[in-house]
Structure P
Amino acid sequence: MGMRATELRKGMVLQQDGQLLLITEYSHHTPGNLRAIIHIKTKNLSNGSAGQRRLGSSDVLEVAYLDKKKCEYLYKEANGDFVFMDQTTFDQFHVAGELIGDRMAYVKENSSCEITFHGTDPIGVELPSSVVLTVTETEQAVRGNTATSVKKEAVLETGLRIKVPIHISVGDAVKVRTEDGEFIGRVNE
């Protein structure tokens, strides 16, 4: 379905030449006595490349409609693909490892997340803003090293490596921001 350039908004997905382009920035300028100019920046959802376009207010673009489903992450296959299950229909499907990348290091098996579909093809995974994971490996705190904000490396239950304060030990549950892998705090369970 076509949509005029003036109706586009940040976060919409365009379909152009068989590619899906996410609008990451949108600005509408009307310089003086001239016609409106619309600048959009896009991100290709299949290969991650960025681009930008300059549009007139009467330009019509094809908008892709996406479907989001609540799914459960089951396991990772030997070839690097991830297996999910739709929580309403119980259908299982595979998501290519290249599509998701390192983001699955924040997700434990049997936990739920939202998968974005274009038709029947999964195109992305939306993670919560933060997750709680258990520390499985870290070095012991050294006495006298707690006066400053010293950080040490810790390995979490999914294999994710993050920097944590010196007082965190093995078995502690920690809250981690999924956007950048930053330690937020210890969680008392």
Structure Q
Amino acid sequence: MHPLGAMERGSHEQKSRRRVLDALQRGMTMRTIVHASVLDDPRKAARIRQLHTSGDLHRVVDEPIQQMLIFDRAVAFVRMAPFVYAPGTLVIRQQSLLTALIDLFERTWAKAREFDEPTHRLSIREREVLALIAEGRSNSAVARALSITEAAVGKHVASVFAKLKLPETPDDNRRVLAVLAYLRGTAR
């Protein structure tokens, strides 16, 4: 799992990428979870795309994650400090701890979205409005909760519908479709 902005730099990055690509060609399987912010950097996104097309399966999460590497369910490496380029790594071989880390990875993997699944950028206020709608609140309740006018909520909702490309149709409830996109993590 790669947290916010975590990836190598420079020639070390190129050597690391080459080693991973070679291992994938030899038949190694990998699953990698990355934080969505990593995809905001075109260079990092290109690297992930290359690895993904070579067989390293990727999924994306929006919540913070701790970087860890698990090899063959036999050993795990966990960064000692939760920030990028911090020195020190814990090497874990104890089976009960490995089992807990593997379970954490599997639960995170199951909740994460596919790497190539499209995402739609919403403003902070639009995300706040959508989160309250996901709680089942009406526009007037959203307005009260955010101390804004009901007309402002209506504008934010219309903007969310436009960004998510949810046209008004007699067969679909756009509020429900927007909430589903929010819950799947494709509206962020």
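Please treat every number below as a calculation from the coordinates, not as lab data. If you're wondering where the values come from, they're calculated on a predicted model, not measured in any experiment. Cβ atoms are built from the backbone, for glycine too; each structure is taken alone.
Quick one: Kirkwood radius over Cα pairs in Å came out at 18.9 when computed from one of P, Q, so which one is it?
Q
For which of the structures P, Q does the calculation of relative contact order in percent (Cα under 8 Å, 6 or more apart) return 17?
It was calculated from structure Q.
Given a value of -500 for helix-only ellipticity at 222 nm (-39500 (n - 2.57) for each DSSP H run of 4 or more, over all residues; to 500), point me to the structure among P, Q it was derived from.
P
Quick check for you: by distance in nm of label points 7 Å out along Cα→Cβ at positions 80 and 176, which of P, Q is greatest?
Of structures P, Q, the maximum of distance in nm of label points 7 Å out along Cα→Cβ at positions 80 and 176 occurs in Q.
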